[in-house]
Structure 1
Amino acid sequence: MPATDREPSLDAKLVADFLGRAADADTRPCRDTLDDTLKDLAGLGLAPGNAVIIALSNSTRTVRLYLAALLLGLVPLAIAPRTPPVRIRRLAATLGVRALLAARVAPERYGAAGTRTVGGAEAVLLGDDGPPPYRPGRVLMSTSGTSGAFSACLHRVGALLRNARRHAAAVGLTADDTVLVNLPLYYSYAMVAQVLAACVSGARIVVTGPPFTPAGYASAVTAHGVTHSSITPELARRLLALDPASAAGPHTLTIGGDHLHPAQVARLLAARPHGELYLTYGLTEAGPRVLTLAAHAEPPHRHASAGLPLPGMRTSLREDTGELLVASDTVLERKIGGAPAERTLIAPGRIATGDVFTLDGDGYHYFRGRLSDFTVIRGEKVSLSGLRRTVHTIDGVIRCVPRLNRHADGESALDLEIAVTDPGPATEARIRGELDSLLLPAERPRSVRITATVPEDFRK
């Protein structure tokens, strides 16, 4: 799809200036410079187009390593720092990753003889040295939700920067602002809509958390003069539950990642009479932001809406299902690994989101639900089909049935029923152990019921 505006790019001066404005909320000193990090990364001997996994907690160090990798033409993939080694190995094999950067690495778990220090992190080389699998100027990002345990979206760096610039314009982010980055940096929402948006707009970032606490959030906003913050609906509900006044926060608050009830939108607006509140919708596959609603400037009947498309985004609905289709010059190039997903690239520059919407007469979008079995557990998007595929990789498992239940407070809880060939105590202990090593925290069930397989399990 032809670009609708000039595709921005990164250069060393832009990145150095941006990092010079960045700070960690805990004010710990940063000893490594961009030049130091570039030298360390180059010392790994990786050619442009090689992929690297960055499994680090939120910090300016993580941002610096990510941007340095891009400047060298490497292809970074940010993942949760608590991702189990067995999962990292499978992910690396699927995506052709050549190096892992983490705070602490046990090299023997990755078949490596030792580690190297790179930008304050530890690095190990993975896999075989062969032709780089990707072109420089690309980024790998985990698919929306934790689906795709062993898959990723391949994006152009310029497309992500373009999306970041459009999002920044939609929420009024400028060089005068300070952005609090407290969402995980392995979320496309945080990396693109906060970090890259601040970089291209000239804003300053302050990096903190997770974990999120209302007191810590309020302290960081005050201590660092934060003017822009992005949170999820779950975090918004936590702020409102503690004390509506604590939800006042910075001047501009954006909320994305899931649907927020209109009554909660009204409460946030009441707590922030002089602030701006933006509701956004997006998904990693789209680059990632798609829709924005300036809730503070809209009448109450629109508070249930996700808003209007960003410039360059063309949306439509399938006639039969109401599924939202998005066409843009910022969508993924392709998906790598995993089974065909519910959210798919149906044509170059066009995706099917898997989400059902309706439109009003003025073009405002209203989220109605998911076609697929994506759900939100403890604030994290989880794909039940992806979870089933992961559990099915465990030897002896014949069938995995995730079941969602609702607590009285409306939160979802996940239970698993697993049918196995041999339900004895040893098998059960082994499967429970492998579940702990394979599943991310949000995917881990409240309870697991392991039973013997029955003939019906073998029928289609």
Structure 2
Amino acid sequence: MTLRKSLFAASAMALVTGTGAFAEEITIATVNNADMIVMQKLAPQWEEATGNTINWVVLEENVLRQRTTQDISTKGGSFDIIFIGAYETPIWGANGWLAPLDDFGDDADYDLEDIFQLVRNGLSADGHLYAVPLYSETSFTFYRTDLFEKAGLTAPTEQITYTSFRDDYVAKLHDPDNGIYGTCQRGKAGWGENMAFVGPLANAFGARWFDMEWQPQLDSPEWNAAITYYVDLMTKYGPPGATANGHNENRALFKDGKCATWVDATSAANDVRNPNTSSVADVTDFFQAPKEETDKGTGWFWSWALAIPATSQKIDVAKDFLKWGTSKEYFEMVGETEGWVAVPSGTRASIADDPRYLEAAPFSATIKEAIFAADPANPTRDPVPYTGIQFVAIPEFQGIGNYVGQQISAALAGQMTVEEALANSQQFAVREMTKAGYIK
């Protein structure tokens, strides 16, 4: 196969020189999520085959975004490969900050067409591909089947409201005396942390970030209803110190048996249902993320992907790693070494339909259906000028989303009222959108 031949040829070149003169070290900035940790574990196979080496820079999600944004926008050139997502990729690609990957479509063995078109589209700009996905996701509700049975509850088969989620399920499952909390939701501030949950929650309540004239709507009754619900839910039924909990912290709590329910990324299912990593693997199942006033925008869409900054001096080596780390062979390697339940989800059609994967991860069909149900182009009840479900696909959103996330986290901590948090958020958003020229 072309991929394997290229790896063999590179390895042979390094051996012929006897000195490693042709070998390169590439620096990869990555988030500390489970799928990326597996990649670090398996990457020595690529290093051995090619003679190249990797300097891993592993960062918490908020820090990763801050570091990579600063480096790429200033053309710092610190990284050869970065893990970024469906928000940054089109914006950075259109700015010329990323190396295009269109030539991946010429490699028959890589089979770019095998990657779901929805995912490829989300990682493209102006007809050019700028990143390739390790996994893609939407959101749904994780729940403990044993706790449901003990409480005499039956999991819903249709999409329920957030009101029902709280009153009919979470409140009845909350058992802090025994170390089990009714629900665990993101509280750590950040546009990609608490706002990843809060954004779809606000959508469910009929809220929107901006109206058709790009006027911020953060002080609307819909936002107030959503954030009041969120603070009430987490204050009454969430774990203590929730403002410190992002995706990874809640994932750890759920796997440790501390949470009865959790609305979060479908990609976490392969870890939560893995008996090698989770204490609740055999008693976890899933249902759709709730709605409220509307079902639009209630399940987010995201991809964690690998991209190459245009400033990299080692683009050819970086591309070789990207082809290795997102190839069919890589996904099969994960299945064979870590168990098929651990294979990254939501990316390749051939993997999603692989009998070995379907047997180990029967929930994968649900994930696939949920991902394709997400519609970033139609995310809200009322019309909006933007695309994106848990984010707004404009450069200014990162700063606005981070600020709003900080205000809502402060409201959750009891440091201010919901009204104060949203008033502050509205004022900040108006200022930023005026400065950027959206508001005339």
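Please treat every number below as a calculation from the coordinates, not as lab data. Values in this document were obtained by computation on a predicted structure and should not be read as measured data. Cβ atoms are built from the backbone, for glycine too; each structure is taken alone.
Remarks
- Top of 1, 2 by volume of the Cα convex hull per residue in Å³, largest first: 1
- When distance in nm of label points 7 Å out along Cα→Cβ at positions 52 and 420 is computed for each of 1, 2, the largest belongs to: 2
- Value 0.05, calculated as FRET efficiency 1/(1 + (r/R0)^6) of positions 68 and 364 (r between Cβ atoms, R0 = 25 Å, to 0.05), assigned to which of 1, 2: 1
- Entry that produces -7500 once helix-only ellipticity at 222 nm (-39500 (n - 2.57) for each DSSP H run of 4 or more, over all residues; to 500) is calculated, selected from 1, 2: 1
- In terms of relative contact order in percent (Cα under 8 Å, 6 or more apart), the structure with the greatest value among 1, 2 is 2.
- Mean count of other Cβ atoms within 10 Å over residues 124-131 - structure with the largest value, from 1, 2: 2
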